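Each structure below is given as structure tokens.
Just so it is clear, none of the values below were taken in a lab; they were calculated from the coordinates. Keep in mind that what you see is a predicted model, and the values were worked out from it rather than measured.
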Structure 1
Amino acid sequence: MNVNDSERMMTLLEMMNYSPALSPDQADLIIVNSCSIREKPVHKVHSEVGRYR
């Protein structure tokens, strides 16, 4: 995961009055930030997204 991208997203989301949830079940928005260059992370992201549908 790209730490710089995550920090930038967090700053922008906080400016829009979002705050981190304690668990995915309590979240209004879930963002998965992963490396899409390698195949394994892509499959991992698809698996995670499927969990929260």
Structure 2
Amino acid sequence: RDFTRREELQQTDVECWLGFITFLCEVFGTMRSSAGEPFRVLVCPIYSCLRE
């Protein structure tokens, strides 16, 4: 839900916005597939958030 309203979140609550990006990065850094690969599906959302 937060990703779909990320522009609104960024404009209204910077602290929550930074927490959301931190959460995405932590999930990407921690979670692994059964083969030990990071969840690459999170790469695009993370880059999208960081570019904004």
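Identify the structure, out of 1, 2, from whose coordinates relative contact order in percent (Cα under 8 Å, 6 or more apart) was calculated to give 33.
1
1, 2: which one has log10 I(q)/I(0) by the Debye sum over Cα atoms at q = 0.12, 0.18, 0.29 Å⁻¹, as calculated, at -0.28, -0.57, -1.14? Answer for the origin of the read-out: 2.
Assuming -15500 is helix-only ellipticity at 222 nm (-39500 (n - 2.57) for each DSSP H run of 4 or more, over all residues; to 500) as calculated from a single structure, say which of 1, 2 it is. Checking each candidate, the match is 1.
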